[in-house]
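Listed below are the structures to be examined.
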Structure P
Amino acid sequence: MRLTSTNPHGGETVTEHPHHDVAQISERLDRAYGAQQGWCRVPPAERAALLRRIASALRGHADLLATTATLEMGKPVTAARGEVEKCAVCCEWYADRADLLTPRSGPTFGDEIRLDPLGVLFAIMPWNFPYWQVVRVLAPALLVGNTVVLKHAENVSGCALALELAVRDGDGPAGLFEVLLVTRDEAASIIADPRIAAVTLTGSERAGAAVAAAAGAALKPVVLELGGSDPFIVWHDVDVPVVAKAAAQARCVNSGQSCIAAKRFLVHDQIYDAFLDAFMTAMRALKVSDPRAADTDVGPLVSLQARDALHAQVQTTLAAGAVAQLGCINPGSPSAWYPPSIVTDIPDDSPMAHDELFGPVAGVWRIHDLDGAIARANSTRYGLGASVWTNDPAVMARCANELHAGSVMFNQPVASDPALPFGGVKASGFGRELGHAGLAAFANVKTVRGLQR
C-alpha cells in the first residue's frame, strides 16, 4: 500500500509514500517511548533551548515546507510561508515560558503543584493547516516532557515528513517526534497501544467521535478540535466598507478551508443592504489563481471531491429557496477551483443553516436586534469561535456572556494565538490547546503535600 498526494491544481500525483507496516509502526512507537523516558528528565531550560532550535530550523526549511503544502493541498504559497512562521513563533513562545514548569507552592508549607509529563502523545491531524495544527500540539508537549507520534492526513504525507526533517534539524534526541505513515483505519489500534499515553485529534465530528470512543475504551485522555460554523455578527455602528473587507478575508482564509473561518454573517437590518454590496465587492476583489503565485488570495480546494461536495451543499441550499448573490458555480475544471460565493435568504432546514461548508461560500442573514443575533449565532450544533463587530460596550458584554463558543473576538476575525487557549464546545470538540492550558492539557497536574526540603 502507498499513500498518495495529489496536487489539487491540475490533479497530478505529487508523491507516493510507502505505508508503514506493523513492524515499522512498532519501531517508531518504541523510539518515541524510549526517547520520552530520558526526555522527561531533561531540565525544562534545555527543552526550551530545543524549541528555539526547532524554530530556527523551521525558518531554515521554510521554502521546502511552504512549497510542499502548496503542492499537496493547494495552499497559496504566501499563506503557507506565513503558517511556517507562525509555527516558529509558537515554539519560541513556549520556549520563553519554561518557568511555568517550576513547581508552584501550594496553600501550606510543603505543598507543591507540578506539571508532570504523561508520556507519548498520539496526534491525528488534518490537511488544511499541515504544520500549524501539528506544532501547536508539539511545542507544549515537548516542553512538558512528552514525545509525539503523528498520523497526518494521507494527502499531506510529504508535509509530515518535511516537518519531521525540520524538527530533527533542531538536534534533539532521536524519537521526540515520529511520523507514522498509516491510514485512518489503523488509528484505533495505535490508540490502544500501551506505549501511547494520550491522544489529540483535529478533524471532523465523525473522526472525533471515533477517536473519543477508542481513547475512552483505553482510559486515555483526549483533546478534540472539530468543526465550526462560526458566526460573524455585524452591528449597525461599524464602518461598513472596512468590516466587509475583513469579512471577505475571514471567510476565505485558507481558501475557506478553516474550522475557524467565519461562515455565517449576521448583519443588522439598518446596514444590511450597504454591507451586502460592500461584501460582494470585497469578495470579487479576491484573486483566485495559481497557488504558487505570491499574490494569490484563494487557491483551489484540496480536491475535486471536496469541491463537488461543497457545491452540492450550495445547490441543495439554493433548491430550498436561498438566493445566490455571487458565485455558486462549479467551474468543472481539472483544478479544484470554487469561486468566492455569497448566499442570502437561507432557509433554516438547508445545509448552509446547520452544516459546516469547507470552502469560500458565505451565508448572510438579516438580523433586527441583539436577541435575534445571539439566537441565530447559537442555533448551530457547533461552538468553536465567534466574531462580533461593534463599538457598543453593552453589545460586547452580552455577546461575551451569551455566545456559545470557545472564543469570542471583537472587531477582529477569530484566529488562534500561541498565548491564548484554543478549542470549542458542543460538536466543535472539547479540551484546550495553546496558552498555559496547552501545557496542562497533556500533563499530570500532580499535587504534592508534606514535601521536606
Structure Q
Amino acid sequence: MANEILVVDDNPDIRILISGILTDKGFAVRQAANFDQAMSEINKKMPDAAIIDVKLDKGYNDGIELLSHIKKTNDDIPVIMISGHANVQMAVDSLKLGAFEFMQKPFSSERLLNFVKRAVEKSELIKDKNALESKLFHSFDIVGESAQIEKVKSLITKLSSTESRVFISGPAGSGKELVARQIHKKSSRKTKPFVVVNGALLDPRKYELELFGSENLDGTINYGFFEKAEAGTLLIDEISEIPLETQAKILRVLIDQKFRRVNGSKEVYVNVRIISTSSTVIREEINKGNFREDLYHRLNVVPILIPPLKDRSEDIPLLLNYFCKKIAEINGINEIKLDTDFNLFYLYDWPGNVRELRNLVERLSILSVNESKIDVKSLIGDALSQNNNKKKNDTYEDVFRFPLKEAREKFEKDYLTSQIKKHKGNISKTAEFIGMERSALHRKLKTLGIKGVN
C-alpha cells in the first residue's frame, strides 16, 4: 500500500504541483486548500506524513496551529512546513514544535522528494518500532493462580465499568504498568490514548511544563501529558517522586478538572482517568512529609497491591511456561523446554520480581538458539548467582560453618519452605510428598518458625 501524504496549501498552483510530483513517485496524495479542510482530512484519517504551508486562510501562522494539532494527536507523524515568506524565527518555531523539516518556496522537486522520502522512512521506522513494542509488552497477560493475583484480576474486571482512580502499589518489576494497561484496555476509554509519565524520569526543572504544557509568545502551544491523554488514561508512574509543589497543582486539577498551561491565561478543561503507581511505601513517604496525604486520598480511590514474586512463588511454574512460549513467539525461535527442578527458582528471592524472571527466560531462550544440547540447570544457576545479594541457595555452602544442629535446622527450613511453595501451600500434599504425617509437619513448621502456609 502506498504511503499517504496530506498536502495543505491555499495556493492551488503550489498544491497541484506538489501533489503531481508525489503522485508520479507512487505516493497516495490527499489535498486540503484551507485550515478547515485540513482538519476534516486529519479527523477522517491521519496521513503517513504531511506538507503544510505556514500561512493558510485563518490568519498569521495558522499552519503552525495545524502542526501543533497533528503533533498533539500523534507525535509520530512527520510534518514538513513550507512558506513563501519564511524567516529564521519561523523555521525555528516550526522545528521547536516538532516539524520534521522546513522549506522555503520556491524549492526544487528533488529537494521536496528527498524530504518526503526521509519523512516516510522515519514514519515507517516508528511504526515498526511501535509494533514491536506492542508485541513485546502489550501482548503480555497477567499470569498466576495465587490468591493475590486472582484478587488483582478480579479488581481489574470490576474496574472495567467504572471511572474510579486507581493507586497501584508494588515493588519494581512486579507488573504495575501491565496492570494499569489492562485496566485501560478493559475500560470505556480503551480506544483513547494511554499516556505514561514516569515521575522518577522527569526533569526536576520541568515538572509543570511536562505535565501541563506551556504557551509561547507567538501563540503556539506545547501540550503536556494531561492534554495528550485527553479522554483517555494518564498513568503517573512513581508518583511519589514528584515534588510537593507540583503535587499541589495535580491535586487542584483533580478537584477542578481544569488547569492553566505555563504562561497561559485561559483555563483548560480536561477529561482524564488517573492511575498512579509507587514502588515505595506511600504511607511512609506521607509520614516523612514527602507526599501530600490529601492528594493520596484523591488518588487512592481503588488501591491495588501487587505482591513481590517471592510471596507468590506458586505462580513461578506458570510464569516460566508462559514466558517460554511468549518469548519464542515474539522472537520467532523454538520454545525452550525448562525440564528442570523448580526448587532452584523457589529458593531464590527474585529482587527484580517478574521482570527478572522474564529476562532470565529470554536470556536462556537466546542462548539456546542453534544449540543441540544445553545444560539449562547450569545456566539458571549461573544466572541467579550473578546477583550480589545473599541468596537462599547459598545456604548449602554455608552450613559447614555451623554446628550440626544449626546446619540441620537451616537445611530443613529451606527444604520445607521450598516444598510448601511447590505444593502451593497445601500442607496435606506437602506431607504426603515428603513422607511425614500432616500433624508432624505442622509441629515441625511451628518449631522452625515457618509461617504463611495454609
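Please treat every number below as a calculation from the coordinates, not as lab data. Since the model is a prediction, treat every value here as computed from it, not as a measurement. Cβ atoms are built from the backbone, for glycine too; each structure is taken alone.
One of P, Q was used to compute FRET efficiency 1/(1 + (r/R0)^6) of positions 89 and 353 (r between Cβ atoms, R0 = 41 Å, to 0.05), and the result was 0.65. Which label is that? Show your work: numbers first, answer last.
Details: P: 0.65; Q: 0.25.
Corresponding structure: P.
I have 18 for relative contact order in percent (Cα under 8 Å, 6 or more apart), calculated from one of the structures P, Q. Which structure is it?
P
Of the structures P, Q, report the one carrying the highest value of distance in nm of label points 7 Å out along Cα→Cβ at positions 97 and 121.
Q
Matching task: -0.36, -0.47, -0.88, -1.03 is the computed value of log10 I(q)/I(0) by the Debye sum over Cα atoms at q = 0.07, 0.08, 0.11, 0.12 Å⁻¹. Pick the structure from P, Q.
P
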